[in-house]
Structure 1
Amino acid sequence: MKLYNIFYTDYPDYTHKYECTTDNPKKWLEEHNKNRVADGQSVEMADEFDVQEITPIIFNKESK
C-alpha cells in the first residue's frame, strides 16, 4: 500500500502545515473540501498542497 503525507503550502513564505497521512490524496481532497464547504469556507485546490509519498517502517504488526 502506498501512503502519502499531505501538507498545506502557505505562500508567500512557503511554510508547510501537516494535514494528514492517507492512501488516496484525491479522495482526501474531495472530503476535505466537502467539509470546508459545509463549514462555509471556500474550496481549496490540489496545487495548494504538497503531497509526498512515504515509506513507513512497521515493527509492531497486529496478529490476525
Structure 2
Amino acid sequence: MASYSMTCSCGQTMSVDAPSRDDAVKMLQGGMTEATIADHMGQFHKGEPVPSVEQVHGMIAELVK
C-alpha cells in the first residue's frame, strides 16, 4: 500500500494509504460531501464561494499524487 496526498490551495494536506492512486482518489472523494466542503470552506476559505461536490471531486482527481 502506498501513501497518496493532495494539498488544497489553503495549504491543508489530506493523505490516505491506498493500493492505487485511483483508490486514493475514490477514498478522498468519498469524504468530501456538501457538509464537509462547506465546513472546510468556512474554516479555511472565508468569503470564497462554496464549490459544488462535483467541482471538488474533479479537483481531487487532478491533485492527488
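Read-outs: derived from the displayed coordinates by stated rules, not from any lab. Bear in mind the structure is a predicted one, so any value in this text is a computation, not a measurement. Cβ atoms are built from the backbone, for glycine too; each structure is taken alone.
What the table shows:
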read-out: With distance in nm of label points 7 Å out along Cα→Cβ at positions 2 and 42 derived as 3.0, matching label from 1, 2; value: 1
read-out: Of the structures 1, 2, the one that -0.39, -0.79, -1.06, -1.25 was derived from, the read-out being log10 I(q)/I(0) by the Debye sum over Cα atoms at q = 0.12, 0.19, 0.24, 0.28 Å⁻¹; value: 1
read-out: Origin of the derived value 36 (relative contact order in percent (Cα under 8 Å, 6 or more apart); candidates 1, 2); value: 2
read-out: Value -7000, calculated as helix-only ellipticity at 222 nm (-39500 (n - 2.57) for each DSSP H run of 4 or more, over all residues; to 500), assigned to which of 1, 2; value: 1
